Structure I
């Protein structure tokens, strides 16, 4: 492990951080963390017991170092067996860690290409899977609980694709020979369909939470398939973990970062803005889910801002912290603006990795820092009390459709009341009325807000570009931080923060017309209906929490509707 770390603060922030560093030194926070002492976070014995069951990530580098030979043997065996592509079917931490590793390192010669399926939009499913040969693809279903809706829907679809391909090839092989699972032992693995027929089942230690699982089988199985040097990755992680045992917070890389993030958030600097080298661009999305889901609860939280275009210092309010993550020898990803931001008084953190393999160390640094930030904020960073609400509402939407809801009944009235704002079709509303709708929805928003674009649509490079323009526009006109999440992926990362964190979000939900849908084999609904129900369930949860949400639907010409939306925002927010 080799990385430089620089923290630049204004004098007032330095004084606050010095006080919390002294507190952490006096109360021996580093030792207590490494000793798995749950009193670091709470005095409640029930919560302490739950936390004690979620600290296995501290053992992950050592535990999985012992599994390197088996993992590399697995990866080599899959390559020799003729597989050419692997598809990770997971959500949240189960999909983001493999994505970071593949975006950072690519695929070694002779190993498998890696794709990550974490969207239930039928257009996205088709785009990711339709050019693949199901019989030269290794399908990886990843779910800690074994019951996560999206991975199980992907598994049902994959199983049908494999079965059809085997029938066409008149092969006597079984679909399970093309599927592996990553889950927990006991009820979790038992909940996965066909679990006893799969090529391989990788059982993680159950005391590793999903968002802290990058250095478990969740990240390491896909890493073995792309030919990554697992020994180097885990050595960097182990070195960082050893450094985080240092009792002096000033010399402890994870503790110092966590104390800074927590104390700055308590002082109102709660928008953690990532600026990453292109090679490390995937790291921000992984850190986003770790920080948001861990800290966003009980009315507090740190809002991670990943992928927002970088502006001039005057474009920002006083609620930002900037983190630059770069590679030694590469151009400054901020093009010098980090210096200007620091000079303007914004807190600036720079982390420069000597080698991309030090990403293993950064996984550990940020896991430690996030756990410590939770202690500063006075919350349990390992639970997710608000995540189930949107899931339950989604199930209710689908169940109500299955049995039918009669107009005029008490059930129908209650469903309409809980649904919140109706969905507005952009092409039917028109630009002028859309301007009025934006103004009405955003009226009264105060400084310190953030705008969350929730896109329950298929991701494309063109849509990414449209969202970047919209984010820069909103930021420059209002000073508010902006985030973008594709649904339902963001529900497993920032969704907890949206409902459980400080009530400062303004939510723009986008859905799309499904010109071509895709039936989930053996399920009573399609992918299109599933993602629409997930959007409605999340909107209901936001509405029930008293949060403002504007729901818009894109028509057949989604690009034109997004252009209309951008013009409408420009008019609504003024010049």
Structure II
């Protein structure tokens, strides 16, 4: 059984949202858990409307950026959009290229090769773009730490506008403009935009100044894809952008997205944020992990059906291959870790690890053992590493303190990547292990499950499900509400699936009987007692044209 530490959210104070009879006590508790403590904040959250969006001109350097782009448009300069190779970077590249093209600009997309070039701006790319006659580069989802590369571009006569959402260093690149809400001098009210989200604010400002504000809505499908894929919190402005973007994906998807939906078996008009996370984003990411991310870019921009089918089919093949490679590498990495002395930091390394999937492997290892993990593709001269962490350890902060060992690096508190000379690897890992031991010493490291409320099973049903559904889109920052019920009677329990990987249960509590499904918990059949405490999501199941509610089990424990 999963060893999860249940953390019950504090109860809402007496009289919370008093006088609002349209919401049950349970729904009010969930609002309280989300920090929605006034009628106006609840209303704005549920509406997910434009009131959550902010003026793009509050973004730092936005006027310098728009002015330089207009200058390039008027003088017929050749521009390039330089993006990252994940879904956030791909969608940001598509957005900026199409937005500039619609204004009559000449612009090339440039997405670096994950294995050969790595993250961020690189000198070889600058040389290539210079040879094409490019005089202005606009970045998306990268660039804010590219100090040396920005200097090189300037020497070549290339101006750079940086749009990024990663944490900047103390020194900023000498760019024409650095549009990033995380700058220390930023007045922008919302700091958690994705890379494509920041680029969208630039496009908003660009189009607003010439009276074309309505046209920017056409790019919101791209913003939704990138924001969800990059696991940005779906609160505040991100809630508005993703909600509107999902509406566009469901009502009028661009050809490339529609084709991916067909291959993924997603039903038109019913695509959710979870579908983007588990079906669409992995397919877009697969191209960059195995070959080149331009495959994903080309799919999102094509308007030719045959080409879209060909590109989507290729992504499907790459995604299946990526799954096989990930499983093989995970098995190898897990064996390495089990053969080591248990420590605060988990490390696996091999020269046969494909660089494109080491982040996925690190994520699985970190989740299984609940420790920060580093997975490294070793090489004779250069090594590439990917890191995934836990809530208790800010891994990018640790990496920042050891930047002298590294060629390049970047990331977030719980996900980061780096490259370094092979000769520096041992010392770097030794120091990372030291930092992890210091930070995690004495902590009881156990994954936790946040419980929104304890309920009896007769308290939930169709009305509760409908009220919870209105809180979508769900994701980081706004997870699907987790409920718990104590002392539930287990009426039936059996394994299901061709290999018995899952469990199907029927449970009873306070006169209410519910069907329950427990994905991935088939091995726990013998641990199920006659009475259990269960933690679950309330979900809608559709099978053979019939729709009914059920409980999706997250964890269970024998009742005291």
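Read the figures in this text as sums done on the coordinates, not as results from a lab. Predicted model only: the values in this text are computed from it and were never measured. Cβ atoms are built from the backbone, for glycine too; each structure is taken alone.
For relative contact order in percent (Cα under 8 Å, 6 or more apart), which of the structures I, II scores highest?
Between I, II, the highest calculated value is found for I.
For which of I, II does mean count of other Cβ atoms within 10 Å over residues 116-123, calculated from the coordinates, equal 18.6?
The correct label is II.
When you work out distance in nm of label points 7 Å out along Cα→Cβ at positions 52 and 436 for each of the structures I, II, which one comes out largest?
Max of distance in nm of label points 7 Å out along Cα→Cβ at positions 52 and 436: I.
For structures I, II, calculate Kirkwood radius over Cα pairs in Å, for residues 396-539 alone and state which one comes out highest.
II
Given a value of 35, 27, 16 for semi-axes √(5λ) of the Cα gyration tensor in Å, for residues 236-475 alone, calculated from one of I, II, which structure does it belong to? Before the final figure, lay out each step's value.
Working: I: 37, 24, 18; II: 35, 27, 16.
Computing semi-axes √(5λ) of the Cα gyration tensor in Å, for residues 236-475 alone on every structure in I, II gives 35, 27, 16 only for II.
FRET efficiency 1/(1 + (r/R0)^6) of positions 164 and 364 (r between Cβ atoms, R0 = 41 Å, to 0.05) computed as 0.45: which structure among I, II?
Working: I: 0.45; II: 0.90.
Working through the options, I get structure I.
So helix-only ellipticity at 222 nm (-39500 (n - 2.57) for each DSSP H run of 4 or more, over all residues; to 500), computed for just one structure, reads -14500; which one of I, II is that?
Label of the source structure: I.
One of I, II was used to compute mean projected area of the Cα convex hull in nm², and the result was 27.6. Which label is that?
Working: I: 26.1; II: 27.6.
The correct label is II.
State the single structure among I, II that was used to calculate mean count of other Cβ atoms within 10 Å over residues 316-323, giving 16.9.
Value 16.9 for mean count of other Cβ atoms within 10 Å over residues 316-323 corresponds to II out of I, II.
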